[in-house]
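**Q** Listed below are the structures to be examined.
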Structure P
Amino acid sequence: MRRAPLLDLSLELPRTWAAHAQLAVSRTRLSRVSRGDGHPVLVLPGFLASDLSTVPLRRYLARLGYSAYGWGLGRNLGATGSLLTGLARLVDRVRTSHQETVSLVGWSLGGVFARELARRSPAAIRQVISLGSPFNGDGIPGLVASSEPLGVPSTAVYTRTDGIVDWRATVQRPDQRSENVEVRGSHCGLGVNPAVLLVVADRLALPEGAWTAFRAPAELRHWYPRAWPGPAAGPAPVTLIPEERSWIA
């Protein structure tokens, strides 16, 4: 995988600020979506970010009626066996508390973790939505890269103008419950991009067990370029490198 182009990297900041501005003027439209059913949603931040970065997204989901949770683990400093084990236990706690499966929304590296959790405990996960997550690239220490579909419904949101990671590393091989949705914008602005928030809201509103592919509203089709169909069958599914089991509070 090649690196993200320097031009896209240089435009990350202005594109991110543009996403914030677009969010401010799109709130009315974003409120006209299906209300949530109250099921729990765990939102995972990207590398070096914390729950602070996902506040706008979680507030939006809470307004729609979901029980939106941050991960509560401080800054995302990368993959370790203990971190992934702690996340699995967090998912189990949330699931037990609500007596429902948990949807996972992961931004960048958080989306890689979300996919790993779904591979590890598919019975606990309702669906996975990744935002610019490089799960199909050169690999991350402790994980093996894979574009293969998960055992649960999954949506990979990506932008071809991603200035942080190669967008081709952020897409999966589509099947009956796996899709790629392209948006316009920056990597760092994905969590406030109105086009992304609309996809997340639309996906989470699907009844459990009744998944269908995303279709943009007619008046907003200009927000969504035609999605790349995704890579062909690739490497074997991700496996975790065993490490000590410990809960990270």
Structure Q
Amino acid sequence: MMKPIQILLLIIVTISCTQRIKVPINRMMTPEVIGGGAEIEFQRIGYAQSRLDFTGGRTDNPLGFTSVVSNRTLYIAAGVSQNVDLFVRIPQESSSLLGLKVQLIGVPSKTRNNSHQFAFTVAVGSERDSFEGAYEIDLKSDVRDLGLIYGYRLNHLFIAYTSVSLSSYHFRGDVKDGGGVLIDDKIDYEAQNILGGQMGFEFGGETFSLKLELAAQKIKWTNTEEELLYSSGLAFKYVF
């Protein structure tokens, strides 16, 4: 039988252990590559935020989706060729990604022809993180992300786009100093084949532009029911 102090610790853990398992819903990517040079983009986008639940001293309980939260993300890209961008995405309290965007149809954004545009993206990430509630938790994340993007540039200032994404997130780690309260000190949650859909537009010139996007995502974590989530995103881009 559990001692009163252990029961109290379980209650504290359940209430105070705010997790950092966050997965982006928005992508904010048009099909146009830069075409030489670089860009930096400041984004405010939606994330699927889950929380760890240690009820009963278990570390494999279903994750709870507390809400869709809006967080900051920094996107930096360099045009390594006329049809390829190398990019890094640095989110707030989630996993960073390094990837490539390859444009197969159309011309770079610096050319701005009124035409159909099509590109694909591939990105990976691996990161360690730690946070504290009643316990100190160390997590390692591994991410794979793929995307297909179609768009049409209506004029020099406006391009509309839609995209689909498929990603996988794997979080695993340790709970330190469990104090005998937890049955296990290991955390292992995975979401395979997270399907997302995005649609939006970008408005602006060759140097500054504004981007708006609506997105939906279907996600299922280990031991957790599938969720369908919706979000919107806003971004400001500077090309140099």
Structure R
Amino acid sequence: MILTTLTLTRIITVYFVQGSLFFFFLYLAFRIIKRESKKLNYLFSAFYICEAIGLLINFIYAPIAEPSIVRVLNFITNWFSFYAPIFLLIFILILLRSEKAITPNKQLIILTSYGILLFLMIFIAVIPDIGVEIIDGAPRWGLIFFVYVTAIFSIFSTIPTLYYSWKIYSQFGDERLKQRWKYFLAGCIILYIFIYTLFINNTNDPKSIFRTLFALIGLILTISASILLYYGVGRQLE
């Protein structure tokens, strides 16, 4: 296995910023599951756990220079990171329509369908010039790969999650519940702003100073989003 010397940008991005997020996500997941063992808790915590798994794999391949290994591990990182928000959607659908309407079979169909569509990005990733290029051990996205991931993520995660979140908000009569849900909705919006900015940032040169700046801004955005999501809903899962 060939190892590479990590740049200051990569060290800050991977081990400082993402390392902080890794432990923070696991902490929130633990807090949610600890409250009570029930399905809604597991679904909500699965969002944080999936994000943490993606970050963990990123730690592993960061110092590796072999392009084929980096490309595979980067794909796994992306898959877990972009798959995580689907659990928020199912969580919201159950709150809106009840678990009798959103049956385990329907949940499985949503999870499987989205997972397969995300998996297909690996076939684009390996195509030269339009997929994922490895530069000094760091990935840079091609335009077609960027468009595919953005489209799938928007259609199956962002749009339905925000739409159904707003429907729930509009149905609340209790002002206290509406205020709580505002935090959750704000957390979703900040999370998606971060993710789309990440998509765009991944098309930049890995050595670019903008990647370092985004890493630091991203830390603030993701922690803010995670806290708002947890404060809005996670603390109430009892």
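Please treat every number below as a calculation from the coordinates, not as lab data. Given the structure is predicted, the values throughout are model-derived calculations rather than measurements. Cβ atoms are built from the backbone, for glycine too; each structure is taken alone.
**Q** Figure out for me which of the structures P, Q, R the number 0.85 belongs to, where FRET efficiency 1/(1 + (r/R0)^6) of positions 92 and 140 (r between Cβ atoms, R0 = 25 Å, to 0.05) was derived from the coordinates. Before the final figure, lay out each step's value.
**A** Working: P: 0.60; Q: 0.85; R: 0.15.
So the calculation was done on Q.
**Q** Quick one: helix-only ellipticity at 222 nm (-39500 (n - 2.57) for each DSSP H run of 4 or more, over all residues; to 500) came out at -1500 when computed from one of P, Q, R, so which one is it? Provide the component values of the computation, followed by the final result.
**A** Details: P: -9000; Q: -1500; R: -23500.
Source structure: Q.
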